[in-house]
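Some structures to go through are shown next.
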Structure I
């Protein structure tokens, strides 16, 4: 049986995961709904991460155990939710600043 959260994530890993997640959200045009969801559910961050662990047998076949493990660990800390919102907003600003021809 695999163990969750065996080793803590480093700051570099956290930043890489947040950046990758924010880029996918902005790429798909889901910035506003994602920010709304994150802000509304911030108080439930740890509970949501624990729910991810509980439902891991159903999530792992689709996403892989390692991804479920790192993302539940990442999202268990409320400050990472804030960092994700900030990164989404930064990427959205960069997207708006680019000329429409690019």
Structure II
């Protein structure tokens, strides 16, 4: 299974997302930078099995990219051999402990 990581640490908008995606995956010439084209690519042109993984998403990016997340979750349900996951970045407090470590206290 091919896994493609998209790092959201420096992404601000969809233009940044599609630019990084094009660096990681060979997309057809006719690919349009929109969610319908992404769904069409995954369901008809992508070499499967494929796992997309978004890392370092900020909480504010959940709202910015909500349509993308919903679209990929729907595509995952409808497409065999396609999986998708996203992970939020972890912030350290003043003592250098991550949010996860603080929850354990």
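None of the figures in this text is laboratory data; all of them are computed from the coordinates on show. Quantities reported herein were computed from a predicted structural model and do not represent experimental measurements. Cβ atoms are built from the backbone, for glycine too; each structure is taken alone.
Consider the structures I, II: one of them gives 14.9 for Kirkwood radius over Cα pairs in Å as calculated from the coordinates. Say which. Comparing all candidates, it corresponds to II. For distance in nm of label points 7 Å out along Cα→Cβ at positions 33 and 65, the highest value in the series I, II is held by structure I. Looking at relative contact order in percent (Cα under 8 Å, 6 or more apart) for structures I, II, the greatest value goes to I. Structures I, II were shown, and helix-only ellipticity at 222 nm (-39500 (n - 2.57) for each DSSP H run of 4 or more, over all residues; to 500) at -12500 was computed from II.
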